[in-house]
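Just so it is clear, none of the values below were taken in a lab; they were calculated from the coordinates. This one's a predicted model, so the numbers in the text were calculated from it and none came from an experiment. Cβ atoms are built from the backbone, for glycine too; each structure is taken alone.
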Structure 1
Amino acid sequence: MDLKTLCEAQGVSGREEHIRRMVWDACAAKLGEDALALDGLGSVIATRKGSDPGKPRVMLAAHMDEVGLLVVSATEDGLLRFRALGGVDSRVLVSKRVRVGYDTPEKPALAGVIGAMAIHQQSPEDRKHVLPIEQLFIDIGAKDKAEAERMAPAGTLVTFDTPYTPFGEGLVYAKALDDRVGVWNLLNLLDAPYAGELVFAFTSQEEVGLRGATSAGYRVQPDIAVVLETTAANDLGEIPEALQVCRVGQGVCVSFMDTASLADSQLYRTMLALGKEKAIPHQVKQFVSGGNDAGALQRAGAGSRTVVLSVPCRNIHSPTSVCALRDMAAQESLTRAFLENL
């Protein structure tokens, strides 16, 4: 499974079925159908039994879903009103291409473009403020409200339409790098050496409240959970160094805490020591921000020790996010080194 295919597939929160099928097939080919389970929220749980029962049960987790949009109504002239599904900044939306609805063998998703009142028609006061989502619309070429409602009724899901594109020196841009990067590396790690029980959790609905990780954590009850994520880099332009979370191209980011979780101090120190010992590019998350599945996993059931390994990402939760291939490789390498030394 390649990262391009994962990123370009549709998979907003609650509608992860396209990604889930890819993940299921890839895991079945490596581990066998008997190793797989699907929970009630649509997360895929793949369990690899260990030969040493004295080893801790380890979960590696990454979420399948991406942020997106949701149609709520139509205007009289056939434009779609919408709201965000997950944390989407309205500043990144104007003039972006989208796919309205989900691709099926019988019918592809509709092409659409997000628009707003033309800037030359805005008042000087309007131009001082970011237009909220309530003032943005999706144009699907409908001639009136009736046609728009027939083509895309309320509840229709919308995904960004951005091709996966390499650029610069080892960079890529795409939609859904958060967290198809983690999913891709989780699939790459299906053969990772570890003598204990190893559980691969491909979770659902992370972007709307860590929901899949909550149910997966209660189901598996891991001793240790390692979350493979992306995180906002905030390293563009003249951002003061103190506000930069991490830097694209400087290696995988090890987090001591974020707004949803507090890393196990021993696991945190172990990851940093292994990165140094194995010469794996790594960095420390410098600014406490964001949240991820670790927040749910460390509190599920009797609780588990957690640590997060994140790939720095520019323009996260946008139609065109940016990551470095070097950082992705470092995320996989550090996870492998951890398992080999556990």
Structure 2
Amino acid sequence: MKKPVKALILAAGKSKRMKSGNSKVLHKILGKEIINHLLDSITGSGIHQEDIILIVGPENQQIKKAINRNIQYTIQDKPLGTAHAVLSARDHLTPFRGDLLVTVGDNPYITPEEISKLLNQHQKSGCPCTLISAIFPHPPPPYGRIIRDQNREVIGVIEEKDASPDQLKIREVNSSIYMFDNQIVFPLLSEINNDNHKNEYYLTDIIAILKARNLKINTVTADDYLDTIGINDRWEIQAAQKKLNERNQKKLSLEQGITIFQPETVTIEYNVEIGRDTIIFPSTYIAAGTRIGKNCQIGPFVYLKGVTIPDNSVIIFEKRVREA
């Protein structure tokens, strides 16, 4: 019999590198907030929204308004690290007997399929901890490296700022996406200290604590290492817009029968409906709330937002010249 599952999302950070007055999880990619990308993937994996707990800072009204879902919230008063964030949900987690998905709130890439794979592998293995790892050609900051022994078993995770030059050469990184047996792991979090470069309580230190008790840590390697990346600044939003736009267009093309010419010049946001046999021409932007019928021709050089286009319509850019 499978255990019950809850999800815990860490989203109380200050988002300093975003250079914004808003939390980074509220910045939109293809018309949808980063946090809502993540929530859609979690619920898409089969975890019910009422079983999701979001860790937020004291100023959280904007986040709650943007989410507008039946999830649970808990407040981390001070950002003292990821382990401290998890412990701030003790009222929710102390009595919970099941498996706990823990992830950061700034990842818009992770798919329902990856989360399902993590959950299935975790429950099959019987390990108290399973995490998603990723093999990068050149790991970017600030990802921690996964440390293995001579038998290739995971014995720890070292944060980048605390890693030695040799450890920084490791290409396998921690995605910060975990599945824990809550009954085993949660009571051990209080053993984590802040003896590190940032004087924070790192959730990654739980790996070494589990290993010291001869408990095995399982890993699931991401199919695409880019799916494990979080968003830290404005430039990474641009990269996410490009990647998710490509993913969205591919799905529309293969599953809905849409033709998209020069897709690198076309942007299609989420919450858009396009009928079969419609053709999207270059330099076209279709924003959220747009409904396009079947057998239409849209573009080139067209911007649509929140409009309904009937079947068999042709929408093109018209340059209007006013006579003198």
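Between structures 1, 2, where is distance in nm of label points 7 Å out along Cα→Cβ at positions 23 and 55 highest?
Numbers: 1: 2.2; 2: 1.3.
Between 1, 2, the highest calculated value is found for 1.
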When distance in nm of label points 7 Å out along Cα→Cβ at positions 87 and 295 is calculated for each of the structures 1, 2, which structure yields the highest value? 2
One of 1, 2 was used to compute FRET efficiency 1/(1 + (r/R0)^6) of positions 191 and 263 (r between Cβ atoms, R0 = 25 Å, to 0.05), and the result was 0.00. Which label is that? 2
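Between structures 1, 2, where is percent of Cα pairs over 29 Å apart highest?
Values: 1: 40; 2: 43.
Largest one: structure 2.
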Given a value of 0.50 for FRET efficiency 1/(1 + (r/R0)^6) of positions 167 and 271 (r between Cβ atoms, R0 = 30 Å, to 0.05), point me to the structure among 1, 2 it was derived from. 1
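Given that distance in nm of label points 7 Å out along Cα→Cβ at positions 215 and 255, derived from a single structure, equals 2.3, which label among 1, 2 identifies that structure?
1
For which of the structures 1, 2 does the calculation of mean count of other Cβ atoms within 10 Å over residues 31-38 return 21.9? Please list the in-between numbers first.
Details: 1: 13.1; 2: 21.9.
It must be structure 2, since only it matches.
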Quick one: FRET efficiency 1/(1 + (r/R0)^6) of positions 39 and 175 (r between Cβ atoms, R0 = 30 Å, to 0.05) came out at 0.70 when computed from one of 1, 2, so which one is it? 1
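Output the label of whichever structure in 1, 2 has the greatest value of relative contact order in percent (Cα under 8 Å, 6 or more apart). The partial results should precede the final answer.
Values: 1: 23; 2: 16.
Checked 1, 2; max of relative contact order in percent (Cα under 8 Å, 6 or more apart) sits with 1.
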